[in-house]
Structure 1
Amino acid sequence: MIPIADIQRDILDGLSLLPVTRIGLREARGLVLAEDVAAPGDIPPFANSAMDGFAVIAADVADVPVELAVTSVIAAGGLPDGEVTPGTAIKIMTGAPMPAGADTVVKVEDTEELSGGRVRIVNSAPLGTAIRDAGSDVSEGTVVMRAGTRLDSPQLGLLATVGEAWPQVRKRPVVGLFSTGDELVPHETAALKPGFIRDSNRLTMRALIEEAGGLLIDYGIVPDREEVLRSVLGHAAHACDLVLTSGGVSMGDFDIVKSVLIDIGGVNFVKVAMQPGKPLGFGHLGDTPFFGLPGNPVSVFVSFLQFVRPAMHAMMGADYIYQPVVKAVMRSDRSTAKDKTVFLRGFARQGNGELTVEISGGQQSHMMMALSDANCLISVPVGVGDVQQGDEVEVIMFGSRETRTRKEVLGG
């Protein structure tokens, strides 16, 4: 068996970056920047109020209570039509430009509006209170985002703020997807005939591909017939940036996928020192990366997170391609295979100042209920074997944003 890290290195070494394109921000979620972005101007572009209240001179409100004459109102999106002079105030809304002469804002809760265009200030506000200075977030020319950054909601918001409406990114990978096996029927099948199972893997992989930022071409269930399989593989290799299958990569006599791919060439079949997910096929169909994942549903999920998701992000040019590993205290006992890295399905929760994790159910590779009930994988490294209550373990939380680079995980 080959260590996980060796397989990960081999996979990443064989990948090429996807082409660069420009795309509107509405369609850019999950993509990766291909160039640095600098702010064309200060953010915010002008000094403005951080709250609803009254723009005043700090010296006028040092001793309270005090009454001031209200000369005008500035709404967000409006402009001052005068300046603040001693003994006066301008009513101001959050985000509105600060008027000349004012050097602090008294929040509306610390005031009482009176008749005759006057306001009573009941609590003082030190100099500079509730004022957002021009450039206080970002100054003109600052690089706000580096190439290699994956775009999610905070990043999209920042790009919109600085006016980068069409960022330069790597294209979204198109993944060709199919399941194999004559025992499979569509997941919509209501009543199963003897010997058949519903195709759950393709639905799982669809979701994983989309979560990783990919598009997909779904080739459905491909029967165990050589001519059909060759045709689908050929089309997928031509039309897609990556081809992904499940089933047919183990040592079975009837694994037609493996025999066809061996005949085509370019794909390696290995036994990975991990559980679940020991059998794996990876390589290229021509120039197109290929992954053949095992047929068991939990193996598909774990193998995708370990190998396919990082590969997709690497092709997209992301700096961070591996999800974070966090420490948790084990709340279950479990014996595992000492010669493999074992990924247990677990449920982690925060309480009493610590993160704890427990086994979420049965751990065989066909048991989807325990995966559905889990929110993390518990990683038990090679050489450990048994874990017990109170042991500190490493967990990978589902859905966590990548924080680790290739170098940090694999060295070199």
Structure 2
Amino acid sequence: MNFTHLQQYYQELLNFLKKEGYTESYIRRIQENVHWILKSEKHKTWLSYLDIYNDRVQKSESTPYKKNHRIAFGAIQQFDLHGEYPNRKIKNCFIKRGAYNQLISEFRELIDFYKASDKLRGLKESTIYGNASAASSFLYAMQKRGMKSLGCIGEEDVLSFFLDREGNVSKCSSYKKQIASVLRAGTDWKEKECQILLAYLPPIRPKRKNIQFLTFEEVESIHALLDDRNSGLSLRDRAIGKLLFFTGIRACDIAGMELGSIDWDADEIHFPQQKTGQPLVLPLTATIGNSIYDYLLNERSESSDNHLFLGTVYPHYPFEAGAVWHQAAKIYKAASLRQEKGDRRGTHLFRHNVATSFLSSGIPRPVISHTLGHANPHSLDPYLHADLVHLKECALSIEAFPVREGVFCP
């Protein structure tokens, strides 16, 4: 390995880290490892940065020690080989993990063929990634059973993945569908083998589960909290909270919103949906608009980034969907709601509440689907289970049936 570039320019890496506000311990770890590499390379026969890392940590059994050095060597490798500086937003996969990276060539070729095939069909990257990940786990399980090719996989092998030792189904129907999507695409590559594997997949009935929803009392508490300027929530918290509460916008779409998504003249919110890619236009009500305006005017950090919601810590990266979830959790906590173990407190509760509120108010389903940005009208079906107003209208009287006193008492 040639470390001429690293020796000449590593000081630029250190200067960048200092400028971007990285911790002193992180910078010191980078510097120490660079010095160690340059000092040791004359006596070593390294072929890759992975070799260097393994050499550096071989005498330690400490997991934190190995993790810290793995991060450091990942940054050094990225700078030395690709001329790229560290980025807090992008995870540096110095050591590739996951089932796909452990697959034998034929299994990996199937996954690659599927990815290319569904990309041409125009499927979203997140959908392709989910299907490929599920199929990779399935194929890796087959590989661990000693299968060296698709043609070697038998029905018993397939069933071992979907059933537990007692013969009960251990995987959900959606997981099976993801694997089937990859195998169906693979029929254009290895038709016979993939068709046989598709036939081996067991029938799995979709499960319906009871989904927690916001009660009337919880809705009232959250509404009051978002209107209270002395609630302890930041202006950004309140703006995000009102978007969630009044529109049911997905967390990923809130994270993706830009300054231009707010049309102040037309009183509209418009953005391309992250999940479907379709544009969505919603009315900008006064309560939402005022909260966003207060945030922009009094709290949003100065940044060249166009995203609407930014982090408060330098360098003020834009929000991600996971961060919006944490904002929702903060709102529940401030309202003293859903703090017990097992309580659901994500952003989807707000979306569910908007849908069920519209349904109970008699708003036509196509209007609700459009407001929520559903590409498929059947996506609204799960929300019907919590439409208590109309479900009660379907209830049958049991007056004609004798029921022992006390059956329905609490």
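The greatest value of distance in nm of label points 7 Å out along Cα→Cβ at positions 180 and 300 among structures 1, 2 is that of 2.
Each of 1, 2 could give Kirkwood radius over Cα pairs in Å, but the derived value 26.2 comes from 2. Can you spot which of 1, 2 the value 2.6 was calculated from, given it is distance in nm of label points 7 Å out along Cα→Cβ at positions 84 and 324? Source structure: 2. Starting from the value 11: which structure in 1, 2 was relative contact order in percent (Cα under 8 Å, 6 or more apart) calculated from? Going through each structure in turn, the value belongs to 2.
Can you say which of 1, 2 returns -0.96, -1.03, -1.10 when log10 I(q)/I(0) by the Debye sum over Cα atoms at q = 0.17, 0.18, 0.19 Å⁻¹, for residues 244-363 alone is computed? For log10 I(q)/I(0) by the Debye sum over Cα atoms at q = 0.17, 0.18, 0.19 Å⁻¹, for residues 244-363 alone, the value -0.96, -1.03, -1.10 is produced by structure 1. Starting from the value -5000: which structure in 1, 2 was helix-only ellipticity at 222 nm (-39500 (n - 2.57) for each DSSP H run of 4 or more, over all residues; to 500) calculated from? Source structure: 1.
Of the structures labelled 1, 2, one was used to calculate Kirkwood radius over Cα pairs in Å, for residues 172-371 alone, giving 18.0. Name it. Label of the originating structure: 1.
Bear in mind these aren't lab numbers, they're just calculated from the coordinates by the rules spelled out. Quick caveat, the model's predicted, so the values are computed rather than measured. Cβ atoms are built from the backbone, for glycine too; each structure is taken alone.
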